[in-house]
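Following this line, the structures themselves.
Bear in mind these aren't lab numbers, they're just calculated from the coordinates by the rules spelled out. Quick caveat, the model's predicted, so the values are computed rather than measured. Cβ atoms are built from the backbone, for glycine too; each structure is taken alone.
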Structure I
Amino acid sequence: MRLFIAIKIVPNPELYDILSKLGTYGKAVGVENIHLTLKFLGEVMDPSKIISSLELIKFKSFDLELRGMGAFPNERKARILFLRAFPEDILSSLADETDIATKEISRDHPFTPHITLLRIRNYADLKNIIDEYKNKYFLKQKVDHFSLFKSILTPKGPIYEELKKFQLI
């Protein structure tokens, strides 16, 4: 089973709007799949130990904000266009907690709080788009849980199935 730990994002009109506008630059993420990945776990045969460890996390609920844009690896040679997620310190702390709970699986790259909007096959210069939206506020959402998801890859794109919710306090 291909697994990841994430916060599900509830789309609003601003997210629908930006995804429809950006589709010409690459493959936009389906609104049903918008999430903030806390940790990608990869292939896991039996998730029961991971679930038991994640259930021990005690973390306070918080408000998540999405504002501004960025790109990986950078805005001039972008492969991924994303929305910046805040508060960075709280999101990083929650990601650290999930990392500790799943320490047997190493993190594949440093955590950067973001929501992927678009994947680009070849590199693209997206500096103008990023500058245009650098101060744009997209969403505020109360986060009272995170989830363990199963990712099923299909020719039409991934399908994410929520396996278990973990309540925050």
Structure II
Amino acid sequence: MLALGAACAAAQERAPDINYVPTPLPVVERMLALAQVGKDDVVYDLGSGDGRIPIVAAQRYGARGVGIEINPVWVRDARAAAERLGVADRVSFRIEDLFATDLRAATVVTLYLFPSVNAKLRPKLARELAPGSRVVSHEYRIGDWPPDHTETMVVEGRRHELHLWTVPAR
């Protein structure tokens, strides 16, 4: 319990960069399909909120999922949802600052963050992700990094833009 309290305090040393807005499930499913997620993938969702992206990655594709979230209440709820949905053995949720998280184990990274946050993350993504890793962003681009693919979908009358990048060889 003390370790959880210390982790919460460390993660909460600063305010979140963005308020949590859930990605609609059809958009989650398309993001994971665009990244061609498979059973051997490790999907990191930065700013994971209620955990829906790592949970769907585990349920639908058999992938391992890792949610990174600064808000301990969302992490608690995401862990409970993973238990309830029977994927707690395939997903984990960490109370961490996404800028401090080690991304080297990720083969896929998903984002629904502001453009300024994405741009700030770009050097970290380039430095820590292995060539061939995929990054999928809901709505916003990553600075001046041109996406490999962009598409638009409409869910319940709202337009959603999805961007896919593949980390190039070094």
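Of note:
- Which of I, II leads on FRET efficiency 1/(1 + (r/R0)^6) of positions 104 and 144 (r between Cβ atoms, R0 = 25 Å, to 0.05), largest value: II
- Label whose coordinates, when relative contact order in percent (Cα under 8 Å, 6 or more apart) is calculated, return 21 (choices I, II): II
- Cα extents along the principal axes in Å from the coordinates reads 45, 34, 26; which among I, II: I
- Test item: FRET efficiency 1/(1 + (r/R0)^6) of positions 40 and 152 (r between Cβ atoms, R0 = 30 Å, to 0.05) calculated as 1.00, pick one of I, II: I
- Which entry (I, II) yields the derived value 1.7 for distance in nm of label points 7 Å out along Cα→Cβ at positions 96 and 120: II
- For -10500 (helix-only ellipticity at 222 nm (-39500 (n - 2.57) for each DSSP H run of 4 or more, over all residues; to 500), calculated) the corresponding structure among I, II: II
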